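What follows is a set of structures for review.
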Structure P
Amino acid sequence: MQILNFRFRGKLYQVNELGHIKANGLNDFSANWLFLGGHKHHWAGYIGVPLAECFNHPEKLNGCLGWDRDHGTLRRWGGRWNGKLPRITSAHITIV
């Protein structure tokens, strides 16, 4: 199984091929929290790098804002971190 790994706001996020996310102290991947992909432009209202493309080319995710669905609610990641808009970094695939 492939796992997509990346950092956002300095924390490690892991995503399995179904899009389930493991982060923030979770012991396992959450079926209620799904990673959908990302987009580099903060004004974009859509996902520019979908999940399947993240697994084929994880480097495209670097510099993106993330998109997820948490308990049915679609969200674009944002806020501030170190005075700037936080971006995804260090995206890579591991095999388990």
Structure Q
Amino acid sequence: MTHEKISLMGKEADTYIIPFGPLNLVALVTAKGVIACGLIDVSMLDRFKYPAVKMKSSTKRPISDINDLLNGQVHEVNQAAAVLGVRTGMTGHNVFSKL
């Protein structure tokens, strides 16, 4: 697993990359919620009213790092994230500005 703190758009976040066999679980955790690859269950996090967004790759290959995550598109949004203005189709960069 790799963990790194980043600063982006004047905000700080924690990034995590956890290998799962041939895939990586890639997540960016902000002060308000989480942006992650397809291995995350956003509906489960909604039960705790925690904003969560599932991203899909902007290329044909799976999301493998934080750049892929930020350049990807929102595939699924839970209700807690929707309240903050996150919508399907947004880029990871756009989501980060809302979370």
Structure R
Amino acid sequence: MSGLPEQMWRWRFASWEVLLQWENRDMRIVNPANTIIARHPWLYRLLGYRFTLWYDLRLLKRCTHICMIGKDWQLSRGARLERLKARQWNIQELEL
């Protein structure tokens, strides 16, 4: 999400959430753009990047799958770390 304008990443994550929910009706989709911290920029400024990433990783640890969206996710330090952790925790990566 870092490095992209807020409107772009919100739209991108919301679009993929709808698509993934439609494709995988039995799965509960966790959208990182819908966390309490992502919805309230003042909270992000208060808690900072490290706490936000820690919170996202705690959410990821409870997931069974991960989906790296967009062609440019590799540009995000947080996305790269989430994918690395997903592999370490044997979380499957969805291929669309």
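General observations
- Identity of the structure behind -1500 (criterion: helix-only ellipticity at 222 nm (-39500 (n - 2.57) for each DSSP H run of 4 or more, over all residues; to 500), calculated), options P, Q, R: P
- When distance in nm of label points 7 Å out along Cα→Cβ at positions 34 and 50 is computed for each of P, Q, R, the one that comes out at 1.2 is P.
Every number here is computed from the coordinates shown, using simple stated rules; none is lab data. A quick note: this is a predicted structure, and the numbers were derived from the prediction, not measured. Cβ atoms are built from the backbone, for glycine too; each structure is taken alone.
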